[in-house]
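Asker: What follows is a group of structures, each given as structure tokens.
No lab work stands behind these numbers, since they all come straight from the coordinates. Because the structure is predicted, anything quoted here is derived from the model rather than measured.
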Structure 1
Amino acid sequence: MNYTTLAVPNDVLYIAATNKGLCYVGNEEQELFDYAAKRKEVLVQDNEAMSVYRTQFARYFSGNLETFHLTLDVTGTALQQQVWQTLMTIPFGDVWTYSDVAEKIGKPTAVRAVANAIGRNPVLVVIPCHRVIGKNRKLTGFRSGLAMKKTLLHLEGFTTYKE
């Protein structure tokens with residue numbers, strides 16, 4: 001598993017990929033190492049091998065990319081996969097609530113399970129879990145912290161949430 005780092009506004013992203021595709025994006029180095037160990041992968045820092053990923057993330061963070069064009073290598077339960085696919089349909093600059101996502105997947109009473117699946121998203125930004133907010137319009141849980149969530153939402157032009 002190759003990985004690289006990328007400086008982004010007020011943070012650093014760790015980006016990892018297998019030969020099948022992007023498998024991890026987050027801002028915690030130890031979380032990346034734990035993720036690789038869980039997948040029984042050896043991590044190798046290789047900026048050149050990761051250049052296609054670095055380029056797209058740099059374009060996104062500079063405001064020149066709204067949709068990523070990357071192959072993903074993510075594993076999860078059937079529900080997690082369904083939720084992650086649904087998250088990828090949330091338009092750039094828009095937000096949905098956890099209830100909206102639950103309704104979109106045909107499980108309107110499974111809001112808690114949907115929230116858990118969102119929280120296990122290994123590929124932040126590309127699978128845009130930052131575009132999910134609370135029903136009361138408050139920013140809620142985000143694996144990389146609410147400051148990063150705010151940064152991503154502001155980058156996409158969305159600022160009408162409650163603190």
Structure 2
Amino acid sequence: MKKAILPIIFFFSALTISAQTAKETKRLAELDAYWTQLSKTVKEGDYKGYGAMYHPDAVVIFASGDNKRSMPIADALSGWKKGFDETKAGNRNDTAEFRFSQRIGNGTTAHETGMFNFTTRDADHKVTGTYIVHFEMLLVKKEGKWFGVMEYQKTNGTKAEWDALK
């Protein structure tokens with residue numbers, strides 16, 4: 001009798017692991033799509049689209065510079081609006097890329113840890129600034145869509161650290 005039970009236990013364990021793997025693959029694909037869309041809004045200067053990627057009550061924490069502060073996403077967005085408008089008008093070209101060192105979550109919550117690389121260029125495509133930052137993001141999934149609820153810009157990063165996350 002014991003010999004017959006072991007294959008059954010193994011079979012159901014394998015099914016459970018397979019289902020969990022499929023859910024995790026789906027969740028990561030959805031989050032990858034979130035980050036791709038966030039990058040796209042930066043590149044296109046889509047201020048409204050960028051803001052829609054965050055929950056209205058989201059918080060942004062800036063700890064990478066001397067002026068450490070926390071604020072509602074609405075306040076951070078108002079400070080970034082000029083850059084979005086200049087990008088949309090073609091007066092500058094901004095890009096944002098994301099790489100991850102840790103991705104934790106389930107079907108409705110996510111904690112993403114990694115780095116972002118924000119680069120700005122003038123209208124002639126000359127780089128005028130590159131900002132590599134270690135960050136964390138908390139996200140929630142509501143009605144089938146992911147929203148950032150907390151962005152924590154922790155410390156400045158280096159190109160070597162960025163390259164190590166490939």
Structure 3
Amino acid sequence: MKDFFLRNNAYHLWATNLLYQSIENLSDDDYKKDVGLFFKSIHGTLNHLLVVEKVWFSRLSGEVFIPTSLAEEIESKKDKLKEQLQIHIEKWNSWIQNFDESKWENIFRYKTMRGFEAELLYCDVVQHNMNHRTHHRGQITAAITHLGGDAPEIDYVYYLQSLGK
């Protein structure tokens with residue numbers, strides 16, 4: 001399972017970097033324009049991704065991060081937001097690398113942002129985070145296309161092909 005999650009985390013870094021190549025071609029107005037996404041803009045959606053990365057990572061690692069909402073703006077600048085997302089991908093990489101392989105199927109207990117007690121398997125927490133990334137990248141590629149930009153080909157199979165697999 002560790003190798004699977006490490007591969008998926010590497011895919012996320014690859015896809016995020018390609019996504020940002022397309023985003024960098026957008027004007028700042030288009031980047032922050034409300035295009036009807038749940039978090040309104042491309043910026044809002046990327047910021048949300050960072051919030052959620054930090055929420056789940058803090059729960060698993062014991063770091064303290066409690067945002068006021070899933071839309072709380074952590075970083076207003078495009079380049080700084082990209083940098084923070086990349087840093088968090090690397091943090092996940094280290095966490096996965098060091099996680100005890102025998103504990104993936106163990107129960108992880110945590111408090112939701114609404115204060116409720118919840119539990120999931122460790123492997124399901126990490127898989128949720130991976131799926132969450134993909135979900136929002138899909139929204140962002142649709143927004144880029146809507147704004148007249150060229151969205152990157154970031155399906156997982158293209159990542160594998162880029163590795164020669």
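Asker: Which of the displayed structures (1, 2, 3) returns the greatest value of Rg/Rh (Cα atoms, Kirkwood Rh) on calculation? Can you show the working numbers first?
Answerer: Details: 1: 0.95; 2: 1.12; 3: 0.97.
For this comparison of Rg/Rh (Cα atoms, Kirkwood Rh), the top structure is 2.
Asker: Here helix-only ellipticity at 222 nm (-39500 (n - 2.57) for each DSSP H run of 4 or more, over all residues; to 500) was calculated and came to -14000; which of the structures 1, 2, 3 was it taken from? Before the final figure, lay out each step's value.
Answerer: Working: 1: -10000; 2: -14000; 3: -20000.
Corresponding structure: 2.
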